[in-house]
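Okay, got some structures for you below.
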Structure 1
Amino acid sequence: MQFDTRITDELLTTTRAVRKRLDLTKPVPQRIISDCVEIAVQAPTGSNAQGWRWIIVDDPDTRMQLADIYRESGAAYLAAAKEQASDAQTNRVYDSAMYLVENMHKVPIHVIPCIHGRPENNVPNSGLAGCYGSIFPAVWNFQLALRSRGLGSVITTLHLQQEAKTAKLLGIPDEVMQVALLPVAYTIGNKFKRAKRPTVDTIMHWNGW
């Protein structure tokens, strides 16, 4: 198969972190989420362990409780960080993040990707890399699959400050580690631009630093 690199590159370069442009009023069919998870788990995993687990929440009462945990964990931090923002772009990011804090309960789908097993205390970097490297490629696959279907999301981690509280709410076993909370919805419009990034010649090193 020959890929259309124009379409592929457009997907890879315009899958943005979406907060304010999440459509809070349009329902998301469960089948679409299932299709996206099927694509997500085609990502590679360390030792082919396939230890990912996906908690999908569309129940309004449970979403409200998750949103409360998210707000308790992040509102004060984001407010303080916004005050310290040194440029307009960073200020917009924190403003967008605060919008999500205030509206998380309205987002139609909450997705919590998890990995079976936890790094031990003082685990070497190789162990951490193997653990998170076995779940985040799948998370990115999931987000790309959403984007190609007109939906958006953003990786959030603030609720992990109260991971145990979330685990109790959702019945997640102790040996299963949450790594993020992704609010998922259709997007308002589907035109997303490339982000401003450093030129590759300033960040790329050949054959050494």
Structure 2
Amino acid sequence: MRPMISLVAFLGNVGKKYAGNRHNVAWHFADSLSMLSGASWQKKFKGQYASLPVTGGDGERRLVHFVKPETFMNLSGESVAEAASFFKIKPEEILVVHDELELPVGTASLKWSGGLGGHNGLRSMKACFGTADFWRLRFGIGRPDHPDVAGYVLSDFTADERISLSLVWPPAGELLAGLLERGTEPFAKEWQKKKLIQ
């Protein structure tokens, strides 16, 4: 059985100009989470850091750590690695939340390890940890019908897409709570590629 998730990293870019971007979908998700609504965020580990006590299915209480890197996407791994090193957390105990071009808006996927898919945040994670063996929670942002992928991920969600995402957050939030309380095994198959809106 794989270890429990001890560190959740929400990848994104810091600054008002990036706030509504598709690339920042993980931060949108973090902002929607009721479990983090009362969290005390502080500047630490080259980003924003918070922690919460979580009671597992076995009744054991433990501390889970959350980080929003403020290094910009391309250097995300530096922030996550700093937090992981401080708390002695292994890569397999990390859940990285990020945007995914290969999934449509309204779809989420829980994935163990695998390729980087051209994602600079994941590339930085692998460079800093020396492995891609960590968990990913991927939120679909769709692929553009033009070649300017960089411009697309740094463009804002449309009004319709924001409405779709508002329907995605509640079940995804329940998934995250379940992952932290029960581990990844009960959810890995069902959430391999889950369409959350019709």
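Where a number appears in this text, it was derived from the coordinates with a stated rule and is not lab data. Predicted model, so just to flag it, every value in this text is computed and none were measured. Cβ atoms are built from the backbone, for glycine too; each structure is taken alone.
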statement: If Cα Rg over 2.2 N^0.38 Å is calculated for 1, 2, the one returning 0.95 is structure 2
message: By the measure relative contact order in percent (Cα under 8 Å, 6 or more apart), tell me the structure among 1, 2 with the highest figure.
response: 1
message: Suppose distance in nm of label points 7 Å out along Cα→Cβ at positions 7 and 47 works out to 0.9; of 1, 2, which structure was it derived from?
response: 2
task: Using helix-only ellipticity at 222 nm (-39500 (n - 2.57) for each DSSP H run of 4 or more, over all residues; to 500) as the calculated read-out, with -9500 as its value, let me know the right label among 1, 2.
output: 2
task: Taking 0.95 as the value of FRET efficiency 1/(1 + (r/R0)^6) of positions 15 and 55 (r between Cβ atoms, R0 = 35 Å, to 0.05) derived from one of the structures shown (1, 2), identify that structure.
output: 1
